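Structures are listed in the sections that come next.
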Structure P
Amino acid sequence: MAYIAEHLTGTGKIGDHQVKGIDPQWMVKFHSGYELDENDYHDVKLLCEKFNR
C-alpha cells in the first residue's frame, strides 16, 4: 500500500529534529483487513494507550 498525504499528518522527533510520520489514527486503521496476530494486538494496544485512542 502506498501512503498518501493524509496518512502523513503525524509528527514526531528523531533526536532534536521534528519529522512527519504516519498519524497514530492511521496506524490503528492499517491493522485491519487481515487476520491479526498477537503482535498486531500488542501494537494496537500500545498505540491506543499512548495516544488516548
Structure Q
Amino acid sequence: MRSFDPTQKAPQDVPDPYYGGDGGFEQIYQMLLLACEGLLNSIVHRVNPTTTD
C-alpha cells in the first residue's frame, strides 16, 4: 500500500499501530491517508491519462 505514497522513497510495510505508543493509530492513519490519495491518483490517471493533478 505504501508504494502509492508519494513521500516514500522505497516501499515499506505498514507497521502495526498497536505498538506505536499513544500516537500510533494517528500516525498509521496519516500514513495510509497519503497512500490512499496516491492510489486514487494512480487509478484516475490510468482511466483518464489526460487528467492533471
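Quick note: the coordinates plus some simple rules give every number you see, no bench work behind them. This one's a predicted model, so the numbers in the text were calculated from it and none came from an experiment. Cβ atoms are built from the backbone, for glycine too; each structure is taken alone.
Given -10500 as the derived value for helix-only ellipticity at 222 nm (-39500 (n - 2.57) for each DSSP H run of 4 or more, over all residues; to 500), which of the supplied structures P, Q does it correspond to? Derived from the structure labelled P. Mean count of other Cβ atoms within 10 Å over residues 23-30 computed as 12.5: which structure among P, Q? Here the read-out was taken from Q. Source structure of the calculated read-out (Rg and Dmax of the Cα atoms in Å, 12.3, 37) within P, Q: P. For the set P, Q, ranking by relative contact order in percent (Cα under 8 Å, 6 or more apart) places Q highest.
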